[in-house]
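Next up: some structures, all given as C-alpha cells.
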Structure 1
Amino acid sequence: MKKEVTMQDFKTNNNKLSGWRTSFPARLLLLFAIVLICYVSLFSRLVPQTFDITLGSTAERTIYAPKQLENSVATEKAKEDAVKKVPPVYKVVNLRNEAMVESIYNRILQINADPDVKFEDRVNVYRTAITIIIADIEKQALRSISDSNFDNQAFIDEIRTKLGEQQYRIPEEVYYKFPRLTKEDVAAMIPITREIVSKLMIDQVTDAQTARAKVAELVNSSDLSKNTLRELVQEIVRVVITPNKFLDQKATEDKRAQERETVKPVYINQGDVIVSKGDIITDEIYKRLKTAELLKEKTNYWPHVGLILLVFILTLMIYLFIRQSSLSIRTNNAQLLMFVLIFAINILTMKIVALGQNPDYPYIGYLAPVAIGSMLITILLNSQLAFVASVLFSIMSSIIFNMHGTQLFDYRYGLVTLVICFASVFVIQKASQRSSILKAGVVISFIAMMTIISLILLEDSITRRDMLFSLSFAAASGILTAVFVIGLLPFFETAFGILSPLKLVELSNPNHPLLRKLLTETPGTYHHSIMVGNLAESAAESIGADGLLCRVGSYYHDIGKTKRPSYFIENQTNIENPHDKIEPALSKSIITAHARDGVEMLKEYNIPKPIRDIAEQHHGTTLLTFFYHKARKQAEEEGREIEEIDFRYEGPKAQSKEAAVVGIADCVEAAVRSLRNPTIEQIDTMVRKIIKSRLDDGQFNDCDLTLKELDTIAKTLNESLLGIFHSRIEYPSELPAKEK
C-alpha cells in the first residue's frame, strides 16, 4: 500500500505543476495577449491620435503625421504660384487696316468729285464716310472671326469694346483740308499711308495710343514734301491704327485652370513633423492638424471599434484552427505561450523596420525579417500552424508597412510576406542541421527578390533606384531571418524544453559525452540502444508519432545502466551473472534503479525533458517476471508470501505515444534477439505477445494509443526485425522476456 500512495502522490504533484498548462482561463489570457499585440501594433496605423489644441495656443509636444496627408495649404499655394507664372493668352486679329486706307482715300476722291455735295457740307460727309468705312471693315473682320477662328462670343465682344474705346477721332479742322486734295495728292499719299500702317500694325498692337505716338516721326521721314499732305497722312494713319492683339480671357483662364490641375499635391509624409513643441498654433498649422484629423474636436470611437473587430477576427482565425486541429497546442498552454512570444517577436521586428520608412526609402519594409515567426513555428510547433500564422503575418505586414493614407492595406507587402512565409515553411520542414536554416535564408532571399521583380514588372512605374533598393532589402531580409532564427531557437528550446528536430539531431551525435560513456562502459547496452532506436523510429512514424524523438530517446533510455553495467545481461561478456549470487529483491532494486539513475544523469547533462520522460517511462510499472517468480519460489520454500507490486518498476506508465513505442521496441528487441533461429511466425508471435501483455497489464492506459495503432506498430516491428539474428539468452517459454 505504501507504494500505491507514493504513485498517487506523484500524480497529484505532477498535476499541480502542470495545472496551468491545461487551464482554460490561462488559455483565454494567452488569446487575449494575441488580441492586445495586434491592437497595439496596428493602433498607430489605423486609429489617428487626437490632441486638445486651440488656435493661437502653444504646442505642448511635437506632433508627427500619423500617415501620409495632403498639405492643402501648401498645395493651394503651389497652385497659385503656378497660375501666376502662366502668361496671358493673346490672339492676333487681322482687321484689314490696309483696306481701310484704300477705302478712305477712294471715298475722299468720290466726295471731292461729286458736284452735288456742297463745300460746307463735305466735312460732315467726310466724317460720316470715314466712320462708316471703319465700322464696316471692323464688322466684316469680326464676322470672319466668328465664322472661322473663334466661337467665343465673350472674346468677340471684348474686341468690339476695345476697338470702340481706342477709336481715334480726327480733329474738326482737318476735315476742311480734304476738299483741296487732288488725285495726284491722293496718289502720293496712299503708298506712304499704307507703308506706315503696315509697319506699325506688323508689331501686333495692343495699345493704339502707343502706336499712334510713332506716326508723326514716320510721316516726317517719308518722301512727302507738302506739310498739308503730311498732316492729312498722319490723321488718316491714326484713325486706321487699331489694336489687333487682344487678351483672350477665357483661354487664359482655361490655361491657368489646366496648370492648376497639373500641380501635384504637396504631401506631409508619415512621420514628418506637423508642429514642434513650443510652436504657436497658427491658422495654417491648425488647418494642417485638422486635415490630419488630429484635433480632438469630438471623440470618434468608430476607428477603435473597427480595429477591435479586426484583431478579434484575426485571433479567432488562429483559435478556430487550433481548436479544430489534433495538435498538442490545442490543450498545451505552454506551447500556446511560445506561439504568443514568437508572434510578438515577429510583429516587433516589423514595427522596428517600419520606423525607418520615409519618402527616400519607401520600400525599406522589404528589409523586415517577416519569416522569423513562420520558421520558428514550423521548427518548434507545427508546419500547419505556421501556414495559418503566415496568413496573419501577411495581413499585419500590409497594414504596418502601408504608407498610403488613402488605403488601409498595401497589397505589395502583404503578398511578399505571404510568399516568403509560405516558402520558409516548405524549406525548413525537413531541416536537420542549423546550417539548413542559413540555406533556407538564402532561398527566402531569392524568392522574395523574384516576387518583388514580378510586382515591379506589373506596375512598370518604379524607378531604377527604388528597384535596386527593394531587391537589396529583400536579399538582406532572408539573411536576417536566418540569423534571428538561429539566435532565438536555443532560447525557446531551453525555456520551454522543446526538442526541435535540429536539437534532436545534435543529441544523436555519437560524440555526445553520455553516448560516449554508454559506448565505452556498456558496449552491449549501446548496441542494444541503437537497435531499439531503429525499431522505435519506424514504428513511431507508422502511426504518425515523432520518429526522430523515439530514435534519440532510445539512444539515452538505458543510460542509467552505466552505473552498474555488469548487472545487465547484454554487458555480461565472459563473466558470471552477479544476480545468481544475490537475493531477487536486491536484483529487482538494481534493475529498476537504472531508470531512476538514467533520469538523474540526463538532468545532470541538461538533456531535455521529453528524452528524460522516455528514460523514466519506457518500462512503466511492468513486472520483473523472472525475479518475481524466483522470489516467489524461495518464499514458498520458506513459508512466507510476497507481493507482486514489490517486483514492479516504479513508473510512471508511458504518458506519450513515443514513450510507449520505445518501451515496446526495447522489450521486443531483447526478446527477439534471444531467439536462436527466428522465423517470421516466431517473430510475429513474440511481438504481438509482448504488446498484448503490456496492454493487458494497463501500461498504455495513460497514453492515447489505440488498438489500431498497436496493430500497426506490430506489423512495422515485424518488418524491421526480420534482419535481426543476434544471440541472446532465451527466456523460459512460459515467461515473457526478461527486462533489461
Structure 2
Amino acid sequence: MNDLANSPMTPTSPPKRIDFNTPEMQRKRRIRALKDRFTRWYVLVGGLAVLAAITLIFFFLAYVVVPLFKGADLTVEPPLHPAWLQDAGKPLVYALEEQNEAGMRVSEQGTALFFNAHTGEELSRTALPIPAGVTVTASAKDQPGAPLVVLGLSNGQALVFRHTYRVTYPGGNKTVTPAIEYPYGNAPIELDPQGRALERVSINASDSSLILAGSTGDQLNVLQLTREENMMTGEVVNEQKRIELPQMNQAVKAIFIDPRQQWLYVINGRAQVDVFSLRDRSMNGRYKLSENADTQITASAQLVGGISLIIGDSRGGLAQWFMARDEDGEPRLKQIRTFQMGHTPIIQISSEQRRKGFTALDASGQLGVFHSTAHRTLLVEPVVDGAGIYAMAPRANKLMVEANGALQPLTLHNPHPEVSWSSMWSKVWYENYDKPAYVWQSTAANTDFEPKMSLAPLTFGTLKAAFYAMLLAAPLAIAAAIYTAYFMAPGMRRKVKPVIELMEAMPTVILGFFAGLFLAPYVEGHLPGIFSLLLLTPLGILSAGFVVSRLPESIRLRIPDGWESAILIPVILLVGWFALYMSPFLETWWFGGDMRLWISNDLGITYDQRNALVVGLAMGFAVIPNIYSIAEDAVFSVPRGLTLGSLALGATPWQTLTRVVILTASPGIFSALMIGMGRAVGETMIVLMATGNTPVMEMNLFEGLRTLAANVAVEMPESEVGGSHYRVLFLSALVLLLFTFVMNTAAELIRQRLRKKYSSL
C-alpha cells in the first residue's frame, strides 16, 4: 500500500475527440441526405403513379362503357324526286337491299320496280304474272329477314315471289343486279275456293312447308304446301292441304303465322286478337288488346323470329305480346311491355332483321325507334309531313320513306339498343319464358336470338363465391392468427407462420385445376364424410383440450408453454381419417347409398358437381394466407406493455386477449378481412375452373355460379370489338372496380374509427 501510495501518479491521457466535420463525414451525410430525398420522392412518385394508373383505368373503362347508354341518331338526307313516282301507283310493299344500294317497290298495279337507293333512279321494272282482269287486293311479307312476299288477288288467289340481289364487280366496279324469283312457281295459288277477293294475307315458309293464310271479310282460309324429296330417286312431291279452323264473326285486320307453324294470330274487331293452334286445329283464345273501348288497332308486325307481335293503336301506343304459359301451364297470349310514341295513330311498324328492335311511323310523320328487350325508346323524331310508307334496311342503318310524292332517305345510327339499366339489373321477360327472370346468355347459334345481358346473376355469383370462401377462411385465419401471435411459443411461431404465408405463393390456376379435376368429384363421392369432417373437427379439438386439461399436472407440465397446439396435429389427422372412412357407411345407413340422389330427389335441391361448396373449399384455402398474415401481424404488434399491465392487474390471459389485445388489434384484423374479401371477389381462375360457370341466382350451396371476373375472362376473346357484348364486358370490369373501391373506402373509414376508438387502451 505504501509503495502504491508513494509511487508517482500515472498521467491520464485526455479523451480522443471525434471530428464530425471531416470531409469524409460530410460526404457520408450528403449521400445519406441524397438517399433520403430519393426514397421520399420515389415513394411519393410511386404512390401518385399508382393513383394515376387506377384513375386512368377507371376513365378508360367509363370511356368504353358510356356509348352503351346513348340513344339513336337520325340523319335526314335531301329528298329524291324520281320521275317514275308520277305513274307508279299506290305502293304496297317496300324493301331495301343489304348494302343499301337498291330498293324495291311493289305497287297495286302488280309491278315490282327496283331503284337506286342513293339517287332514286329506276334500275329495272318487272310485271308480275297476275291473270288478266285481276287486281292486287292485299300484300304481306314473310318473317323479318326472309325475302318472300305474297300478294292477295281479287280472284281469291295468292302470288308468292322472292326478291334477290346479285352483286358483281365488272371492271372492278360494284354492281347490284336485282331480280324476281318464283320458288313455288309463277302461277298464283288458289287460296279461297269461292274465288272471293283476299282482303288480308300472310305467309310463312320453312324448309319443308309453306303456309298461306288469307281472309275475306270474316272468313279465314289457311293452306299448307308441303314438299318431300325421295332420297333414293330425287323425285320431289308437292302436296297441298287445307287447314280448317273455327271461323270468326269479325272483320280481319291482320294475320300472322308463328315461324314454328304452331300458332296463327288473327287481329280483328276494334282491338282483339284470336289465336289458333295450327297443330290442334283449334282456337286457343280471344284476347283484348286494349282495355280502352275507344282505342283501335291501326298497325301490327312481328319481331324477328316471329315469336312476338308488336301492336300499334290509334292513341300512339305500342305493345309487345307473345305466348307464355299461365299458372296452369296453358299457353296464353300476354302483354309483356308497352311503349308510347305520341298521340296520333300508328300507321306502320317495321322490325329489324337481326335484333329485337323495331321502328314505327305515325299519322303525323313522326318516326320512333324502339327496342323490345331493353324496353328503350331510343328516338322519336318527325321525318315527313303526314302519313307515308317506308322500308328499313336489313342492317337497320337506313330507311326510305315515300310521302307527298317524294322519297325521303334517312340514315339511322343505333349501335347499342339492346342494353339498358333495367335489362341489366332488373328481371326481364324474355321470349319463350313464362315469367320475368335474371338471365345472362350473350350469344346463340341463330340470328333471331334475343340477347340476355343481365349482370345481376354475375354480381350475385361473385358475392356468393366470396361469401362461401370467407365463411371458411375468415374464422380459421383469424383464430389461427390470434393463437399464433398470442399463445404460441416463439420457436414454434417462427416455423408455423412462414409455412402458412408460403401457401400464398401457390398459383390460383393450380388450385382451380385441382379443385375442378380432383376436389369436385371427390366431394361428390364423399359428401357424408365432408359434412362429418366439418362437424367432427371442432368437436375433436374441444375433446382433446378437455382430455389434456384433466391430465395430472405431472404430465401437463411436461408440455412446454406455447407448444400445446402440436398435440392437435394427430387429433385432426385422426378425425379427418375417421370421417372420410365412415363416409360410405353413413351414406348407406342414412341416404340409401347415394347422398347426391337423396339431396336431389328427397330434398328437391339441385346438385351440380362443380358447385359453391367446392369453390368455398378451394378459394377459402387461397384466401386464408392473406387474412392470416395481416391479422397475425396486427395482433403481434400490440404493445407488450398492455398485455403485461392487464395480467399484472389480475386479468386472466383469456380476459386480456378478449378485452385488450383483440380490441387494440381490431383495425388490423378488420383490414385483413377486407383484403381477403377483395381477393375473393376478384378471384378468376378458381371460380372459372371449379364452378361450372352457370349464371344462376341461387344461394344453393350445391349449385354452380358464374362471377363477373370469370365471365370477362371467358367471353372477352369471343366478343366483337366495339359491339354491345364487348362493352357490357367492360361494364362488368367497371362494376368490379367500383365495388372494390367502395368496399376499400368503407373499410378504411371503419378502420380509422376503430383505431381512434381503441387508441387509448
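If distance in nm of label points 7 Å out along Cα→Cβ at positions 327 and 391 is computed to be 4.9, which of 1, 2 is the source? Structure 2 accounts for this read-out. Tell me which of 1, 2 gives 150, 47, 40 when you compute Cα extents along the principal axes in Å, for residues 175-542 alone. The read-out comes from structure 1. When helix-only ellipticity at 222 nm (-39500 (n - 2.57) for each DSSP H run of 4 or more, over all residues; to 500) is computed for each of 1, 2, which one produces -20500? It traces back to 1.
From which structure (1, 2) was Cα extents along the principal axes in Å calculated, if the value obtained is 180, 57, 39?
1
Among candidates 1, 2, the computation of distance in nm of label points 7 Å out along Cα→Cβ at positions 103 and 559 that gave 11.9 used structure 1.
Each value in this text was obtained by applying a stated rule to the coordinates, not by laboratory testing. No experiment lies behind these values; they were computed from the predicted model shown. Cβ atoms are built from the backbone, for glycine too; each structure is taken alone.
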